[in-house]
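Undergrad: Structures for review follow.
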Structure I
Amino acid sequence: MSIIRIKSIEQSVNETFEERHSLKRSLGALDLAVMGVAVAVGAGIFSVGAQAVAFYAGPSAIISFVIAGLVCALAIMCYAEFASAVPVAGSAYTFTYSTMGEIVAWIIGWDLILETLMAGSVISKYWGIYLTDAFALFSINIPTTVTIAGINVDWGPMVIVAAFTVLLALGTKLSTRVNAVFTAIKVGIVIFVVIVGAFFIKAENFTPFIPASQPNTESTAVLEQSLFSFLTGADPSNYGVYGILSGAALVFFAYIGFDVVATSAEEAKDPKRTIPRGILLGLGIVTVLYISVAVVVTGMVSYTDLAASDSPSLSTAFELVGATWAAKVITVGILIGLTTVVMVLLLGLTRIVFAMSRDGLLPRALSVTSERRRTPVRLQILVGIVIALIAGLTDVGVLSDMINIGTLSAFVLVSFGVPVLRRSRPDLERPFRVPLSPWLPWASGVACIWLMLNLSNLTWIRFAIWLLIGFVIYFSYSRRHSLVGQASGAHEPR
């Protein structure tokens with residue numbers, strides 16, 4: 001029984017017309033761009049930049065954002081080529097199935113489930129935390145944690161997940177309209193904060209632009225070291241050139257989510273045009289916003305003052321210059337920002353599981369869509385319940401690094417998959433083509449591997465455990481129920 005069996009692109013496209021297992025095409029390029037901005041602009045824009053400045057790169061964190069943005073842009077161009085040629089739900093999972101075979105597709109699909117499940121749970125949890133902060137800032141005395149049968153339950157994450165689960169079940173187009181309103185509000189808040197912060201910028205805070213390298217005394221434990229440091233024996237350090245690269249690995253978190261946009265390819269109108277335009281437009285907007293925030297944070301206060309704070313953020317910079325009123329604006333911005341992130345991640349996780357279910361690698365019942373709205377209602381509700389329970393009942397913060405490694409592993413395979421598909425299917429229509437192939441796709445894959453090497457050993461161990469669980473499921477269930485395997489006669493029909 002082959003585990004390298006390839007699913008043809010024609011078969012993938014034909015399945016989008018399968019009755020009760022297909023999705024409605026209703027999204028335009030602007031809808032997809034807004035979706036990308038919605039998932040990438042969240043709490044991270046108010047915090048991750050300040051942390052990169054304070055602990056990793058100093059003012060040169062601006063370069064870290066540029067590097068992370070370029071790496072993401074390279075990978076997203078690869079996604080755009082695939083999505084324009086294979087406009088089917090499932091993102092990297094579907095693309096990999098058409099180039100590298102079923103076992104690799106399963107691994108990447110399992111990785112994407114990890115990314116979106118962890119991201120959805122972590123972001124929902126943080127939404128509840130910032131809801132508590134917002135209540136405190138505006139003197140609203142409502143507890144956000146209740147005790148039920150001796151168990152502490154955060155009701156905030158459960159409420160936001162339930163609300164968007166219902167909205168997504170009602171239809172993707174309706175959800176994108178609500179998403180667009182929230183996204184416009186939070187982008188307006190970001191722009192407002194950047195403009196106000198610009199008045200506090202002092203040129204001397206940009207000096208030295210690349211601070212001298214310093215030993216990192218807080219990451220000496222083996223599990224906390226990056227895999228690169230562990231393998232090479234290099235001492236962990238902050239600032240300097242290595243600090244810029246480490247900062248890029250950190251701020252890459254700011255760019256995750258654009259692969260989730262690709263999962264909506266099957267719901268895009270004229271996907272061969274709208275997918276590339278939507279993804280690249282969204283990435284451009286996000287990159288400008290993040291670099292603008294990094295410039296403002298760096299220019300407002302010295303990176304050493306930020307480093308003196310336990311948890312530096314954009315709010316910290318405003319407090320240090322005496323503009324404490326900004327805390328309320330930023331808290332509202334974070335709360336609105338996280339709202340749209342939750343919605344897009346719920347959508348992304350559902351579409352990944354939907355694609356794997358339609359192929360038989362997960363139970364087929366999960367990919368059944370409603371006759372009227374053509375949305376996977378039962379799957380959407382199941383995903384919402386799982387994320388709500390994880391976010392409401394557990395401490396998911398320790399698993400946040402799993403989001404990065406899941407995303408980067410998908411980026412690696414999609415990047416290397418572009419030259420493979422160019423060679424195996426040169427006849428395939430590609431409305432969008434990555435320039436300078438195979439060099440740019442190879443560069444994208446190598447850059448993503450480099451960022452993965454800068455993640456901690458503990459993150460890699462957890463990732464290995466997740467993959468092991470995935471292999472158990474694949475060889476005990478998915479391999480036998482694969483529709484591609486059944487069609488090829490790899491085993492007896494059930």
Structure II
Amino acid sequence: MIPFVLLWAAVWAAGVAGAAGELGPVLAAVAGSCRDCRQLLYVGADGGDGTRGRLWALERRGQGWEIAFGPLPVNLGRNGIAPAWAKREGDGRTPSGVYPLRRVFGYEGRLDTRLAYRPVRRDLIWVDDPHSPQYNRPVRRREADCSSWEEMLRPDGLYRHVLVVEYNTDPVVKGCGSAIFLHVWEGEGVPTSGCIALAACDLKKVIAWLDPEKAPRVAIGSPADLTAALGGPAAGLPPDVPPALAARLEKSDRKLAELRSPAGFFAVAASLPRDVEAAMVERGTWRPSCPVPLSDLAYIVTRHRGWDGRDRYGELVVHRALAAFFLDVLGVMYETRFPVRRMELIETFGGSDEASMAADNTSAFNCRAVTGRRGVFSRHSYGVAVDINPRENPYLKALDVRPDGGGGSPPKAPSGLSPSRRRLVLPPDGVPFLDRGERREGMLWPGHPVVERFKALGFAWGGDWADPVDYQHFEYDFGRISKKDRRGPAGR
């Protein structure tokens with residue numbers, strides 16, 4: 001018996017092979033993700049430097065596909081088409097993959113389209129600031145909370161007709177790219193910043209042809225790109241990924257981001273696997289009263305350097321909006337040969353932050369209170385914080401207790417501690433590492449590549465704090481993800 005997926009792919013490929021055999025592999029690649037769609041735009045590069053391509057409009061009739069029109073010439077990103085899950089903000093690449101087509105923007109009051117249409121007004125912008133809670137969203141300027149954006153009403157008219165590619169819109173992952181459109185080209189052969197551009201008359205034809213009742217999608221990239229993009233979180237894993245971690249990824253429904261480098265780094269972020277969700281509930285590291293739902297969290301599997309210099313694999317749970325940011329820093333850690341002793345989920349330690357620190361474990365999500373502040377959610381509870389090598393990078397707080405029982409203000413820095421004051425060091429065996437002048441393996445300090453990369457991505461480092469000082473701790477302002485809490489949680 002022929003497996004259903006292979007049979008389906010064969011039927012799709014055969015339906016178009018007679019008219020245009022070159023599209024057969026494309027249709028086979030997208031078969032599993034487009035079972036409900038009856039209209040498909042396919043955009044592929046023409047070769048060369050990858051900045052030019054062609055667009056076909058395909059319509060399914062019965063069990064086969066017909067070419068409605070095309071190919072039409074298009075311009076692509078100035079750096080070509082990005083491999084699956086590799087698109088990043090500002091990289092000048094067009095994202096590969098398959099995405100819905102639902103919305104059109106334009107300068108005319110009305111346009112020949114059956115899709116949702118929004119006339120562009122002078123104050124409409126599209127947010128491309130990865131640190132904004134409105135990232136990859138259209139907003140009116142007076143409502144904007146961002147530092148950079150795309151003007152939708154452009155003097156050059158390139159956006160007078162815009163078909164939105166629903167790339168990185170559900171969920172929105174910070175830094176993975178924004179404002180991906182089919183729009184009017186500046187001229188044939190002029191590359192874009194990552195969009196797909198074509199002649200105005202061709203774009204209007206495409207927009208008029210699309211029918212929301214036929215669930216239209218756009219497929220971008222080569223058959224290999226599309227196969228990689230649609231293969232699921234466990235597809236294409238390096239052979240050295242431990243079977244237990246690969247099995248967990250198999251239980252995830254959706255890949256969110258991936259990063260590979262020539263130096264050998266690999267990491268993937270996906271929606272929470274079902275067994276990870278179950279363990280979090282069982283161990284109490286997530287509860288219904290926690291400030292973020294399980295659906296807002298992501299599961300990361302990453303390659304890292306061990307203490308012996310050899311490659312290891314670890315796991316983290318973080319907020320899904322920050323998945324690409326965490327992959328970026330993990331890549332810096334690997335390529336600078338920064339060692340990580342352990343990187344296991346907090347459930348391995350029964351949800352105990354103390355036990356995790358005692359094991360010198362690097363961890364992220366844990367729905368718990370701020371140290372010493374019962375009832376106040378830590379930023380770990382939001383998935384926006386990580387603690388790295390706790391023993392080598394301890395937490396230090398001055399306890400303002402004097403022999404006479406008097407009070408006083410806490411010291412401004414660890415160096416200001418006096419013998420008359422007690423201090424809390426977590427984990428306790430981190431005391432030998434309080435001397436930050438002696439830089440040892442696994443330690444973090446001002447100017448360290450890992451510290452600098454975190455800061456460049458908008459994270460705060462606890463090593464910059466006055467009291468407490470938390471050398472292991474990096475956190476992101478939750479208010480930059482959601483407007484529900486503009487101040488966000490406080491501390492570790």
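Just so it is clear, none of the values below were taken in a lab; they were calculated from the coordinates. Note that the coordinates shown come from a computational prediction; the quantities given were computed from them, not determined experimentally. Cβ atoms are built from the backbone, for glycine too; each structure is taken alone.
Undergrad: So volume of the Cα convex hull per residue in Å³, computed for just one structure, reads 150; which one of I, II is that?
TA: On the way: I: 150; II: 169.
Going label by label, the one that fits is I.
Undergrad: From I, II, which structure was FRET efficiency 1/(1 + (r/R0)^6) of positions 96 and 424 (r between Cβ atoms, R0 = 41 Å, to 0.05) = 0.25 calculated on?
TA: Numbers: I: 1.00; II: 0.25.
The value was obtained from structure II.
Undergrad: Work out which structure the value 0.50 belongs to, where FRET efficiency 1/(1 + (r/R0)^6) of positions 88 and 240 (r between Cβ atoms, R0 = 25 Å, to 0.05) was derived from one of I, II. Present the calculation step by step, with values, prior to reporting the outcome.
TA: Working: I: 0.05; II: 0.50.
The structure behind it is II.
Undergrad: Here's something else I'd like to know. From which structure (I, II) was mean count of other Cβ atoms within 10 Å over residues 80-87 calculated, if the value obtained is 26.0? Before the final figure, lay out the partial values.
TA: Numbers: I: 26.0; II: 22.1.
Label of the originating structure: I.
Undergrad: Related question: For the read-out distance in nm of label points 7 Å out along Cα→Cβ at positions 56 and 368, a value of 4.6 was computed from one structure; give its label from I, II. Numbers along the way, then the final one.
TA: Values: I: 4.6; II: 5.6.
It must be structure I, since only it matches.
Undergrad: Another question, then. The value -21000 for helix-only ellipticity at 222 nm (-39500 (n - 2.57) for each DSSP H run of 4 or more, over all residues; to 500) was derived from one model only; which of I, II is it?
TA: Numbers: I: -21000; II: -5000.
Computed on structure I.
Undergrad: Shifting gears a bit: If relative contact order in percent (Cα under 8 Å, 6 or more apart) comes out at 11 when worked out from the coordinates, which of I, II was used? Write out the running numbers ahead of the final one.
TA: Details: I: 35; II: 11.
Comparing all candidates, it corresponds to II.
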